[in-house]
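Nothing in this text is a laboratory measurement; each read-out follows from the coordinates by a stated rule. Since the model is a prediction, treat every value here as computed from it, not as a measurement. Cβ atoms are built from the backbone, for glycine too; each structure is taken alone.
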Structure I
């Protein structure tokens, strides 16, 4: 094989490893975590409606006092999960968004236009439908317009995974890109519209912490021992500022470097120098000691040949998907239906607005904005994907759940209104997921000419 052909072959192997495989692994983890998330949600509902209901809610209301130097926290278990553990989830979301902006489909404006337009329609129409049902409701009901705007990636990808090869790969990538753009929009909504009692002093200190992190990154500081304590400080200042603390995780995700210290050429050069020095004398104790040193050095270089973004995402993604999000569902999905009028709950303006926003709003918004983007030449549908697929994907994107529950907790202070929103989230997500699965199952992939 000539040198040119060998280089081409290596690059062909490099491209799937560098770009496609992380995306595939991400989708596989999200699909699997959807099962755990569903189990956690069902468990929460069962506990809330069983003889253990009182214990369940008492545990969530348990207060924890945490003091560490000048830092003082007095929060319930539920708030520690929502304001603390969920920072990990939003940090991973920030990493995913940055990966897509730097390395994935969203890095190319033309390629990004289609899923971004679809996500925009999938946020505008659900919010508009909710407002239409609650504009005259009075009280704080109108604040829930952000609830049906969200898409739960884990559940949505899980539905596609159940359909297997019935779904073209292009459709899966389109939904993932759409959901990630949707996450970016949800983050913006939380930051702008669900921030109250802003404390400028703490906010300035949080921004100062982010500036320190950015300067340290530019200066070449790469040790996690520096960034983890700094991240905790930024989180605390953000929490005290009135801006939701999870946004600190998103900001730190955006600041994480997406490029490795050593590119492929430099890694190859350094690795070969080390391997050339590697001793081949297994019975010589001094040679074995030298071999250990060279192996450790090679390990350090190999680590720095992977970007911090990829390394951290690889370590945290499973923790976020299989622990943090299920714990959040366990702490927030519990609704006590005993003694309540189910019919009244299902027909309340809050529940109806959320449910129709997730089902009709996502369907119309995503389909219409995708059509407009294609007709005006802003993008084209992926190979093998037809308009029936778009309709099915738009329905599946109506599975809100995790982020919808999160926004519901921010939008409302009244527990009864939160429960009504949860009813709408459950019903809307279930209907949207079921209808989307049926449409996609009955749709055949297009045959490329």
Structure II
């Protein structure tokens, strides 16, 4: 149980007010959230679970451009943090014996087994080693990404960019279609239905959707730096795009003709059709509470509140580092697990922790060694390094609250410092 109610305005930091509850020792977490909202604008929420119980559940700031405050029920996009939800769906099926990590994907999705993909395994897909990380070749029009059947058909026909298993390249968008279609083929459910029936309902989550989130537009946040979401009365998205006649032929014209421009993508991200579509790599929406509770289940051995979703042995296999080499796309060695990546504090190595963070620094993680989990969601949108480190800084504050993290300089002097080398496969 929480030990106090917090309504704590801090007038030295732009009058940011923290709402919710947290145990007193987790004051550093509230302080970091307060500073981040003051610095980046908008709002955000943080949730922490220890031994399967909530110890932090706080929120602050504004959820919408019209001034509406972030509240307990506010949901926000977690971008690539969605991949952690998708990976968990696979591990639920693996716990039932329905998926074998070392089986070829084509066993479950026969159409996939062509053009050099015949031997690609489930493990290689989850660890971003399939060589299918390029999205642009799959898209004739920007709105194609909203058409599940069309895109997964193109994914099934695609050729790997490198020999599967010999390298890893972050599948920033394609991961969702690969994993989502695998879940659909094995379970017989659409991915949104699987998340709802096999994760949300068993765990009693109060806000988590991957696809079909257009019914929750009243709970969704606007994004700082983008126009407000078009919650009502939005005109249909264009069926095609055109490049100016004066634009010379070449790669730039090709992108413009397909609508792959910042302006058109902004139009897409604020349209209800984007939130209705299922993109398991990038458009999941959740409360911090729901995301942290999902990871809490993984942090305590796969069973929470009498409900088992994942076998403990599967969690051990899913959280094992598959390689430590730099990634071809993001360069940084993410130490890929099966669908998750490393989840360190700021410069401090936490080798047993795993999770997934997204663009802008939202995400969640589990640490089975400490039976600990956390999640952070927000609606700030700067793509600066400082913005990307938001959940990393929240993570450092969580460990500081437990007496395990003493700042960057102490970590550099005494360790454990995050491992960047060797760059060899694990």
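So the values come out like this:
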item: Structures I, II, by relative contact order in percent (Cα under 8 Å, 6 or more apart): label with the highest value; result: I
item: Parent structure of the calculated result -22500, given that helix-only ellipticity at 222 nm (-39500 (n - 2.57) for each DSSP H run of 4 or more, over all residues; to 500) is the read-out and I, II the choices; result: I
item: With log10 I(q)/I(0) by the Debye sum over Cα atoms at q = 0.08 Å⁻¹ derived as -0.42, matching label from I, II; result: II
item: Origin of the value 30, 25, 13, where semi-axes √(5λ) of the Cα gyration tensor in Å, for residues 85-276 alone was derived from one of I, II; result: II
item: Winner on distance in nm of label points 7 Å out along Cα→Cβ at positions 101 and 245 once structures I, II are ranked, highest first; result: II
item: Comparison of I, II - label where mean count of other Cβ atoms within 10 Å over residues 141-148 is highest; result: I
